[in-house]
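As structure tokens, here come the structures.
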Structure I
């Protein structure tokens, strides 16, 4: 089951993914932020990153469906190669979503790993006690 804080952190990562969509690594960064904020082990960070990617896919899906719908609305859009283009787009949509969710999961792992590494480094060894 997904906790409320996990959804909140995943939503923050999704916003980062959507806002930085013009970069090539926005899904990695968004998933990484979600995994880092979750403060869990790297294995659990993968789940948070994947949820972040799933949330980020929703607005991207809406934009792509709107663009695809506007393309099909044009007169003669399905003539001269339009059917092939429609098939290619219908195949590419799921691949794009899998790519975003996968990169977000990898980012979630990396973010959780960075958090656990920083936490382990911040613990200083105890000084020997004087008797």
Structure II
């Protein structure tokens, strides 16, 4: 299993809306590095859900339920989507400021590649953030 982080602006699509809907496809990615990350995801991978612009915090965990396929919002074959479902809400959101303040997370993509909307997360980073969120598994 691999770990990832996906970003959503809460006024466009919040964690709460995602939980209500129960499943969505992750579309609108128009950055090649982010697209390649979508293509690398495998069913069962876990993804941190990060509220960008407003809040700027990791609030939940999604699970990949369908691997990359053609983005239905475009006819351009270069772009793909994945399907994700809610897995777990974090007990405590973890803010970007908290991530940046933790020396063990200084190499995390969220710190180094702030604008990238789909990012890998190492296993060590995952566990550190989960501890910060006071959330199990």
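Values in this text are rule-based calculations from the coordinates and carry no lab data. No experiment lies behind these values; they were computed from the predicted model shown. Cβ atoms are built from the backbone, for glycine too; each structure is taken alone.
For the read-out mean count of other Cβ atoms within 10 Å over residues 12-19, a value of 21.9 was computed from one structure; give its label from I, II.
I
So log10 I(q)/I(0) by the Debye sum over Cα atoms at q = 0.13, 0.14 Å⁻¹, computed for just one structure, reads -0.50, -0.58; which one of I, II is that?
II
Ranked on distance in nm of label points 7 Å out along Cα→Cβ at positions 28 and 68, which label among I, II comes first with the largest value? Don't skip to the answer; put the middle values down first.
Values: I: 2.7; II: 2.0.
The maximum falls on structure I.
Distance in nm of label points 7 Å out along Cα→Cβ at positions 20 and 108 was computed and gave 1.7; which structure, I, II, did it come from?
I
State the single structure among I, II that was used to calculate mean count of other Cβ atoms within 10 Å over residues 60-67, giving 19.8.
The correct label is II.
Given that helix-only ellipticity at 222 nm (-39500 (n - 2.57) for each DSSP H run of 4 or more, over all residues; to 500), derived from a single structure, equals -27500, which label among I, II identifies that structure?
Computed on structure I.
One of I, II was used to compute relative contact order in percent (Cα under 8 Å, 6 or more apart), and the result was 37. Which label is that? Can you show the working numbers first?
Values: I: 37; II: 29.
Derived from I, not from the others.
I, II: which one has distance in nm of label points 7 Å out along Cα→Cβ at positions 4 and 36, as calculated, at 1.5?
Source structure: II.
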